[in-house]
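Some structures to go through are shown next.
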Structure 1
Amino acid sequence: MAEKKLRFESGDGIPLEGLLLEGHTGRGVVITHPHPLYGGDMYNNVVAILQSAFQETGFSTLRFNFRGVGASSGAYDDGDGEQQDVNAALEAMQDMGVSAVDLAGYSFGAWVNARAASEAGAVCARMIMIAPPAAMLDFSPALNLPSLTLVITGSRDAFAPPEMLKKQVPLWNPAARLEVIKGADHFFYGFEKTLADVLKAHL
């Protein structure tokens, strides 16, 4: 089955584009991409791995472009308006009758997801973070993420350093698991299969 294009609007009326694939389990996931100012979009290699891992386990998947990326309207908003984009994507999936929706993000996407859940009231069944860039963006220790279950980073990731995450993840949610992929850096090139295997084992 192929993904189909989906258009939906953010809370402030900005049209966004996404790719939807309907699953068979009644569960779903919204997937967010890395930093728009550095070429991040919904076709990123790690975003594609997330989509494939969830799809293979029967989830409906929705990956989308943040405002100002691809055919999504608007402009980059420093992570603030992007939180509304996340909420809109979650609502779009719930409107399709998916009752339990996970939230998975890579790099900048993980940061926006965390802020949306902690500050903007986004509600998700589970949250997965791939390489949350704690050395680059402000992940406040005050983040309260009860739905966070898994954080994955690479042993050579300078933006999401394992030693920093070992201290921060328990502050976000003491029950969340941190997985470190040996040899991988922030971009996971050459480690795509390992990343996929870790994700599928968790799901």
Structure 2
Amino acid sequence: MEEVSGGASRHTGVALLLVDLQNAYFEAPELDEVKDELIERANELVVAAREADRPVVLVRTEHDRDKSTWTVNMLADDEGFAFPGTAQASYVDALDTEGGLDVTKTRDDAFHGTRLREILTELQVSHLLIGGVSTHSCVAETAMAAFAHDLHVAIAGDVIASENPTLSEAMLEFLTDELRQPVLDQEGSIALLREGPAEGE
């Protein structure tokens, strides 16, 4: 896995962005139940991206123990998680992280307070394929932020999961209908990584 502090030399139109595939989130029973299959499919996308020389950006959440990075609901509950160096903060063991760019965030939106936009600009990325957990929160908020940054987004529909299916369904409908961010099946996701976007997209 690569650090993101230095400049990036590769350039491409499409990047794979995987959000919060770390142990803390799979403590939720609903996510733990689908973890093995989800990580297997995520790895298929990582391999497809690597073979096509597309960047893979791995985003994870970490919070400081001193509460300085905690969100308002974390402060209200007086409960932190994913502290640096802990098993919670680590990526799931089975996730293929080879060659991935590592970005650490403290909010659901992966662009907030990070260098993600600068990294994507350096890589000349115009299109993102986003997967990860949870669909209704970190995946959706990152997709919406990408829209605000004028990036084309597709959601890797077979590489997302949530502990709140009702909210997830509503968020995916919003992303698709309002922001023109399609939800792709695994075949479509791999095709986007291998072939790039269709002309005009």
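Here FRET efficiency 1/(1 + (r/R0)^6) of positions 60 and 172 (r between Cβ atoms, R0 = 25 Å, to 0.05) was derived from just one of the structures 1, 2, and that gives 0.45; the source is 1. Among the shown structures 1, 2, from which was the value 117 of volume of the Cα convex hull per residue in Å³ calculated? This figure was derived from 2.
Looking at FRET efficiency 1/(1 + (r/R0)^6) of positions 116 and 156 (r between Cβ atoms, R0 = 25 Å, to 0.05) for structures 1, 2, the greatest value goes to 2. Consider the structures 1, 2: one of them gives 18 for relative contact order in percent (Cα under 8 Å, 6 or more apart) as calculated from the coordinates. Say which. Matching structure: 1. Between structures 1, 2, the greatest calculated value of distance in nm of label points 7 Å out along Cα→Cβ at positions 132 and 164 is seen in 2.
Where a number appears in this text, it was derived from the coordinates with a stated rule and is not lab data. This one's a predicted model, so the numbers in the text were calculated from it and none came from an experiment. Cβ atoms are built from the backbone, for glycine too; each structure is taken alone.
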